[in-house]
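All of the numbers you see were taken from the coordinates with simple rules; none came from a lab. If you're wondering where the values come from, they're calculated on a predicted model, not measured in any experiment. Cβ atoms are built from the backbone, for glycine too; each structure is taken alone.
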Structure I
């Protein structure tokens with residue numbers, strides 16, 4: 001059983017919709033605007049010092065959740081809690097403190113850095129806005145930050161376009177670390193990088209987590225990467241967490257059919273182990289018009305009547321391994337098939 005640690009950050013039934021502009025016909029007839037249901041009741045706890053991996057197909061709401069955690073998006077329903085306080089209620093100095101303590105590292109290192117600013121200016125801006133150091137100490141702190149992310153001292157006087165993608169992502173990490181955060185939300189940290197560079201950046205993140213005692217939310221679609229870096233994993237489908245558990249337990253004994261689908265779809269390095277079986281059939285439902293009942297019922301080979309009427313909630317048959325599946329109520333009759 002997982003050691004119980006302090007809950008640092010949590011999501012409680014978080015929902016987020018993005019409405020399309022109302023057409024003239026909708027305005028005349030009084031019909032509501034059509035909306036993309038990006039998040040649909042997401043709940044989880046993040047423990048101090050852990051890495052929580054968040055995985056799922058493109059469009060499942062991973063990045064929207066990451067942006068809600070750092071308040072780049074406000075929740076439509078539910079709330080984000082930090083050290084027991086609703087972050088939506090934070091104002092003034094408390095809001096700035098939260099912004100410093102919970103930092104985001106963005107997916108694209110090519111667009112997240114101002115191309116007109118030298119690295120020194122980028123880091124000095126972060127240090128200055130949050131008043132982290134007296135002006136006289138800022139140059140020394142910039143040198144420390146560059147050393148932390150394994151960049152040479154002369155990098156401070158260069159522009160972002162003079163660096164490779166991996167180096168730019170290191171600059172993004174240094175910018176986040178400049179304000180001495182407790183939580184890093186890494187949104188597809190290495191997906192824009194060459195495979196040869198991904199391991200270097202991920203290993204750097206692991207070293208920094210141990211050295212600086214960071215808590216990390218690691219958003220990714222690469223299951224092997226998530227397995228390598230995470231203590232626990234949350235699997236998302238159509239804006240909802242469908243399984244949440246300790247990493248090895250989730251990978252070796254999945255409790256939700258969709259998790260099994262993701263594991264089957266993950267590419268194998270060994271050609272002899274590659275499967276030609278289609279992992280899942282059917283199209284991903286539109287987030288504009290969500291299925292009634294279980295969100296996975298249109299593609300699940302185990303769906304039965306209840307799956308089309310009642311939406312399952314995360315069930316803790318094992319307190320460290322939750323799944324939102326009606327079949328868990330009956331002791332997982334498909335467990336042998338899922339783990340075969």
Structure II
């Protein structure tokens with residue numbers, strides 16, 4: 001144990017003996033900043049070997065969706081460090097500007113600064129450019145929309161998630177990306193699995209990234225290299241690497257369903273370390289089981305392949321994509 005000036009004892013790194021920054025209850029490891037960073041890099045490199053298929057003689061463009069936050073900043077820095085020197089790989093990063101005053105401008109600047117530091121091309125697009133209203137406006141319109149239509153989503157995140165996905169897809173298409181990299185960490189993945197379980201939504205579980213072996217038709221396959229790295233460790237990595245990151249939470253996010261599942265997963269993990277890993281492994285096992293059934297000649301359990309939305313041309317499993325449906329609701333409310 002290493003002593004601090006105040007007489008408090010700080011655990012020592014189990015590799016080098018320096019003061020530790022993390023005690024991993026799920027693994028028993030105790031690590032300093034340097035060895036935590038090395039551990040994370042090793043895990044991410046292993047995931048990249050599994051998720052990212054780089055074919056010999058072919059060039060691959062990877063679009064990295066970044067927000068200015070810790071997760072996407074760590075993801076981009078790790079991708080540049082691990083595969084950025086390869087001549088057959090181009091990494092381009094981009095941010096969708098949702099129009100959230102006081103939140104998006106400083107985080108957008110962090111994203112720009114990060115790309116400048118790493119020498120990565122940066123692209124961006126706003127909700128206005130995509131034909132959507134800015135989120136600050138949408139949030140104000142929600143009470144009226146739910147009053148007129150009780151089935152309309154009541155939380156800003158429901159609209160923003162759909163609109164932002166359209167923006168990310170648009171940027172990926174703009175740069176002719178072969179692969180899209182997202183910064184979902186272990187906590188994000190575990191929360192999503194729990195949400196899907198709570199809703200009995202097997203289809204969403206089957207569609208979870210990574211999509212290396214089962215790409216979603218019409219879209220570049222998504223990879224999630226941070227899927228086994230806990231949120232706290234991603235944050236410590238970003239701080240250790242001195243990456244420019246925006247620390248504030250979105251002002252519209254409080255009260256969203258994900259926040260409740262976030263709290264539940266945190267409580268479960270505290271009670272039984274390794275719960276997050278178990279949830280994500282369970283989802284992987286369900287996907288593997290589905291693939292085995294298909295390989296053995298069973299019927300494909302997924303719905304028909306997506307088709308183009310007649311309004312915007314994006315891929316959808318319905319008659320009209322969710323983004324256009326929500327845009328129409330917002331448009332009607334503005335007209336009233």
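Computing helix-only ellipticity at 222 nm (-39500 (n - 2.57) for each DSSP H run of 4 or more, over all residues; to 500) across structures I, II gives -15500 for structure II. For FRET efficiency 1/(1 + (r/R0)^6) of positions 160 and 312 (r between Cβ atoms, R0 = 25 Å, to 0.05), find whichever of I, II sits highest and give me its label. Top value of FRET efficiency 1/(1 + (r/R0)^6) of positions 160 and 312 (r between Cβ atoms, R0 = 25 Å, to 0.05), among I, II, belongs to structure II. Comparing FRET efficiency 1/(1 + (r/R0)^6) of positions 136 and 152 (r between Cβ atoms, R0 = 25 Å, to 0.05) across structures I, II, the highest figure is found for II.
Please state which of the structures I, II yields 1.30 when Cα Rg over 2.2 N^0.38 Å, for residues 8-95 alone is computed from it. Traced to structure I. Comparing FRET efficiency 1/(1 + (r/R0)^6) of positions 104 and 200 (r between Cβ atoms, R0 = 25 Å, to 0.05) across structures I, II, the highest figure comes from I.
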